[in-house]
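Engineer: Each structure below appears as structure tokens.
All of the numbers you see were taken from the coordinates with simple rules; none came from a lab. What you see is a predicted model, and the numbers here were worked out from it, not measured in a lab. Cβ atoms are built from the backbone, for glycine too; each structure is taken alone.
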Structure 1
Amino acid sequence: MQRESREFEIVLWGASGFTGALVAEYLARVPGLRWAMAGRNRAKLEAVARELAAQIPGFDAASVPLMEASIDEPASLDRLADSTRVVLSTVGPYALFGTDLVRACAEAGTDYCDLTGEVQWIHRMIAAFDGAARRSGARIVHCCGFDSVPFDMGVWYLQHERAARGLPAAEEVHGVVRRMRGSMSGGTFASLMNVMEEAAVDPAVRRIGGNANALLPPEMGAPRARAALGLGFSAALGVWTAPFVMATINTKILRRSNALQGFPWGKGFRYEESMATGSGFGGRLRAWVVTAGLGAFMAAAAAGPTRRLLKRVLPAPGEGPDRNARTSGRYEIDFFPAGESATRPAIIATVAASLDPGYGSTSRMIAECALCLARDDVKTAGGSWTPSACMGEQLLQRLQQRAGLRFSVRQPS
């Protein structure tokens, strides 16, 4: 069936989860949207619809169709994919629950977006379904939440602003999380634990995790590269830095974005990411503490006995902060080139939002990615994409106008 004649613009898969319910609330406020909620438990979907009716004046719980589907019944996923232009999935860990849905979308010519940060699974999805998506015209877009939209689009924005000023593309970019207040979701922790479990038994997963070029198309590949980790100092910002937990996925997404666009930032493009801990001795001490703490956490997650303990104390999937906590969060990320000046790059690009990154902002970002695919004249062909390489300027406009993200440039002080 042609995309334009399908019953729905968007089907939300996973609306009964914590983040999924936030996405449902966002979509319910979009005028004229033809959308549906899908899952394996109709009673839970009905409860979400009733909650939307209680929250949104004038919203009718019966106005959103509900679709029953299950990963145990692949044919039900095929019917789901055939019914809509875009499938938006919030159901993780994706390595456990996402593969058949990607297959269904790739075969049906249905666009797809998700919140995964599971690089080993993305690697498998590209290998398994990129060809089918190219043939059908489906755009498969992973990492449409906090990992990796602000970082992927932040570097894209920096490069375009440099070009607009007559500056050459930056072949090495640093991203520094200067401020962040918020929390990671239970689903994010569950996905991380699943990655660690896979890595414990499969050396190939460990190799993918340690290779910054792991998601580059084979025909565009470059020599194996490892993401930079550890304590550092940013001369451009005048602050000490420590590793940022999402750097391992964001570095791979950015290198893939560059490759999919035909290497406009150079075939040797590098991206490094960290978080600011402050200036002076205090900043350096905090950098050491954060570096050691992250290392200890990752070591605990990698070992079976401590990983099982972490599962008992970390937030579970479906859990999250209340509305006040979500709206009081914020983040601010700077992007700037390295090499042209150790202390004074020509411009610094900033991506900021006054929302909790893991919930309030993530739910808006993935919703706008789905709306961009469903409603905008996105010219990219079928295949496995990153957000910036697929949607570029159209997504930038949506993020600024509707999702609460602020993109700006400044000269170093």
Structure 2
Amino acid sequence: MSAAAPIQFGSEGSGIRGTAGDYPLDPPTLLRIGRGIGRWLTTQPDFNESSASALFGQDTRVTSPMLMQALATGMMAEGITIVNAGVLPLPGINHLLAANAGKFDIGLYIGAGDEPANRNGFKLIGRDGYSLSRVDEGAIEQLIDLLKDNRMARSGSFKRYSLLPASGLIDQYMAHLTGWCAPDALSGWRIVVDCANGAAHKIAPDALKLAGADITLTINDTTDGSSINYLSGSAHVIKDRKNLVEIVQAMDANAGIALSGDGDGVVVATPGGKLLDGDALLAIIATEMKSADNLPDNAICGTPRSSKMLERFLSKQGIDLLRSDDVLQTMRQRGLRIGGYPDGRIIILDDTHNSADGVYVALLLGWLITYHQKSGGLTLDEIAAQVLEN
């Protein structure tokens, strides 16, 4: 994006991305964007300056604190209090916004998914935990443009901001991840966890252990900020699973769990060398939901890139595959329970989940596998064979 280009948010709530330090992710532009977001909040019908606040979260990229500080400074100049949740997966911000019932007016997540460490970005999340509408993003874009030549005086009084993460928020998200299952729900499930050197580096192993999983090894769990997604994580494992499979076999583990850099996606490697990507995981979980009579309209939502394998397998189970460029929007419009992407972002919508969450999907898969194996069911490799070789 050139210096002359207007600020524009991407499609499907993907926010703004680029090379950290270059336009539009240079500090002066980020400050202006922060002011535009803050100014937009002041125009909302329910705006209350005394309580207006934004919830920030970030991944481990070395440039994420810089983006956070510049955006936060701009928002503070418009009278918005900033609350920092610290490093946590993107779905943690989605959940905390929805669970805290209007306590926060908006959420900002600093990160760039599966992109390399020199890239970064941010996305906006509404107080309900869902991405802002294109109408709202368009209004913010207009305000950012008006601020380009400093044609608008600052509004509001300066508010609070601390680099230190607010207490209790990560614990709240952790309780959300694990509160649905017994402490020994994953007992006997031996796994290797690849954290992509990213946002889930601590939460994923902790949550899986709390649910009873036996983590034989955690890999790629550094936080140095320069190695996120480097030869690690779900995007890498989709391209080359050899190393993870070898570790799983050497550790005599039941599965290798590879998370995305911002923690919203997951893929799984089996001891036999098979890869369960997003399509395969969709097939497994959707089948279980149908068996439990928990799959509205016997349908799920994928993308135009969803595989023929997924479509064939679901058809045999009596499940329809809808394809959409905006999976979440289609799910909400049609009242669907599950959908997702081949890269491992699986969205489950229910009373407590509102976004793709790689850690939750890993926990759910582990529960399904251990539940069936305790009653003499199939191994993960056998389940994978049924799905992948249909």
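Engineer: Quick check for you: by Cα Rg over 2.2 N^0.38 Å, which of 1, 2 is greatest?
Structural biologist: Going through 1, 2 one by one, Cα Rg over 2.2 N^0.38 Å is largest in 2.
Engineer: Identify the structure, out of 1, 2, from whose coordinates FRET efficiency 1/(1 + (r/R0)^6) of positions 74 and 362 (r between Cβ atoms, R0 = 30 Å, to 0.05) was calculated to give 0.25.
Structural biologist: Answer for the origin of the read-out: 2.
Engineer: For structures 1, 2, calculate mean count of other Cβ atoms within 10 Å over residues 138-145 and state which one comes out highest.
Structural biologist: 1
Engineer: One of 1, 2 was used to calculate relative contact order in percent (Cα under 8 Å, 6 or more apart), giving 15; which? Let's see the in-between values first.
Structural biologist: Working: 1: 21; 2: 15.
Of the structures listed, the value fits 2.
Engineer: Another one. For FRET efficiency 1/(1 + (r/R0)^6) of positions 210 and 370 (r between Cβ atoms, R0 = 25 Å, to 0.05), which of 1, 2 scores largest?
Structural biologist: Numbers: 1: 0.20; 2: 0.95.
The maximum falls on structure 2.
Engineer: Suppose distance in nm of label points 7 Å out along Cα→Cβ at positions 66 and 98 works out to 2.6; of 1, 2, which structure was it derived from?
Structural biologist: Structure 1 accounts for this read-out.
Engineer: Match the computed value -14500 of helix-only ellipticity at 222 nm (-39500 (n - 2.57) for each DSSP H run of 4 or more, over all residues; to 500) to one of the structures 1, 2, and report its label.
Structural biologist: 1
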